[in-house]
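Participant: Below, each structure is written out as structure tokens.
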Structure 1
Amino acid sequence: MATILLGSTSSFFFGNDWLTLLGGFGVKEFHASDFHRRQGEFLRWNRDRCSELQRAIIGLFLKWQIKHSCVLVEHSGYRRSFVDTGFHKTLRPAVRKWKKPYFQAFQHTVSNLREYADHQPRGVYITPVFDDCQEFMGHARADYARKNKDGKLGQMQVSTTGVYIQLQAADFLAWEYRVDAERCITTLERNPGPVLEALREHMFGAKVWSFEFLDYLRRRVEAVVAGVDPESISFFDS
């Protein structure tokens, strides 16, 4: 789950620049999966044209100094800790949806926003805009509301990439983060790929959740349910 951070004014102008950039390439709406699989509006694009668009997008991110981060959950580790153990069945509501790691990434992102908001001056609010995902948004809204009882985060907005086009930029980054994480997990190579290397200066809070960390989170939740102080749970406990 990728995040970009923009002020309200820069968001407006960045959005205009994004549409202009895509228009110069004959593209109406950027979808990372279409771009990397050479389908949809990117059908029959060659490598040079794809690289040219990537470089243009990188230049736009640098122009507006777009801050970005990502939370990545290793699917096999999530399944081992949350599903194979049957732990997801203890989570209410929407038990079946907890079989998927999306909510862990969502909760972590909102928790980071919550922590950041607590350090902002009175009257300074963060208004998150999430990509509309029909499968998850009902539960996500409820979870967000619990973390935002004082309203400091601002009201959660849900949109689509066609309406709030800044989400297309987040989609561009989500793919790059995912590919880099897959390479890191497979080869243990920690250096970012060329896109994230070019944008490294404005990266913040990027995390990959391993099985060990996910299992640590699960044990903390189990402690709370059992009436035990979760701070007594060590990451190194087996």
Structure 2
Amino acid sequence: MRVSSQIVAECLALCRRLVAPGIRTVDLDEAVAALIRERGAESAFLGYHGFPAHICVSVNDEVVHGIPGGRRLKEGDIVSVDCGVRKDGYYGDSATTIPCGKISTEARRLVQICETALALAIEVVRPGEKLSSIARVIQDYVEGEGLSVVRKFVGHGIGSQMHEEPQVPNYVSPQLLENDVILKPGLALAIEPMVNQGTHEVRVKNNGWTVVTLDGGWSAHSEHTVVVTETGRDVLTRLPEEATAAGAA
């Protein structure tokens, strides 16, 4: 999982370098596909329930599952890229929202709040903690900032399958509390807050994949693959230099 997760991290770092006004979303997909092949791995998304691309690229009001194509990015867009990789039978999964050129103050705040929500959730992960604590810290922080967390789509367990139990919601519900999970060493989770400017409600576009906000507000998406260790947690989808920066912060 560490190997596949590091390839995912490389792919997202590549996208951060490539995102600029004028580039097509399919160009990002092709660049990532080439890198995955170079690393001797496979895209976890291509062909998954029929998904037609190697990564998801969701722009502005698109929440998740955007299909790369001929759309050219514009100055001020925010671009959520979700990438999953399988290597030697194990999976890694991560997502990040990338500014395209100079973005508005409101858009930057949205992205920063989403990233902070993920960071706060990761800090909660330790043996003996409850799964609901992850959901609670995300929901409390995001809603406290006047934004909303998507409820229709959630994080998940991950390992030898792309999606495993347990589901990892970004909000607390009676169902979650009734079926709470105690975190144990070795459990791997893909924690992924999806944060909207307006309502948490979403809809799926006619292509059957792309999820957009119901009110047209913009959305940000951040995700890491995190393993519960004996003493805390290990974030597998950070590059070494990113882990050093996170530790310093």
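We did not get these values from a lab; they are worked out from the coordinates using the rules stated. Note that the structure is a prediction, hence the values are computed from the model and not measured. Cβ atoms are built from the backbone, for glycine too; each structure is taken alone.
Participant: If we compute relative contact order in percent (Cα under 8 Å, 6 or more apart) for structures 1, 2, which one ends up with the highest value?
Facilitator: Details: 1: 29; 2: 22.
Looking at the calculated values, the largest one is 1.
Participant: Follow-up question, since we're still on this one. State the single structure among 1, 2 that was used to calculate helix-only ellipticity at 222 nm (-39500 (n - 2.57) for each DSSP H run of 4 or more, over all residues; to 500), giving -15000.
Facilitator: The read-out comes from structure 1.
Participant: Given a value of 9.0 for mean count of other Cβ atoms within 10 Å over residues 117-124, point me to the structure among 1, 2 it was derived from.
Facilitator: Only one of 1, 2 returns 9.0 for mean count of other Cβ atoms within 10 Å over residues 117-124, namely 1.
Participant: Here is a follow-up. To test your reading of the models, identify which of 1, 2 gives 16.2 for mean count of other Cβ atoms within 10 Å over residues 53-60 when calculated.
Facilitator: Working: 1: 16.2; 2: 25.6.
Considering all the candidates, the number was obtained from 1.
Participant: Let me ask you something else. To which of 1, 2 does the computed value 59, 46, 32 (Cα extents along the principal axes in Å) belong?
Facilitator: 1
Participant: Still on this model: One of 1, 2 was used to compute distance in nm of label points 7 Å out along Cα→Cβ at positions 77 and 229, and the result was 2.8. Which label is that? Intermediate values should be presented prior to the final figure.
Facilitator: On the way: 1: 2.8; 2: 3.8.
It traces back to 1.
Participant: For structures 1, 2, which has the highest computed value of distance in nm of label points 7 Å out along Cα→Cβ at positions 133 and 197?
Facilitator: 2
Participant: For the read-out distance in nm of label points 7 Å out along Cα→Cβ at positions 29 and 181, a value of 2.5 was computed from one structure; give its label from 1, 2.
Facilitator: Traced to structure 1.
Participant: Suppose mean count of other Cβ atoms within 10 Å over residues 21-28 works out to 17.2; of 1, 2, which structure was it derived from?
Facilitator: Attributed to the structure labelled 2.
Participant: Ok, one more. Please compute volume of the Cα convex hull per residue in Å³, for residues 125-188 alone for structures 1, 2 and give me the label with the greatest value.
Facilitator: 1
Participant: Continuing with the same structure: Which structure, out of 1, 2, was mean projected area of the Cα convex hull in nm², for residues 45-156 alone calculated from, if the result is 10.2?
Facilitator: Numbers: 1: 10.2; 2: 8.8.
Matching structure: 1.
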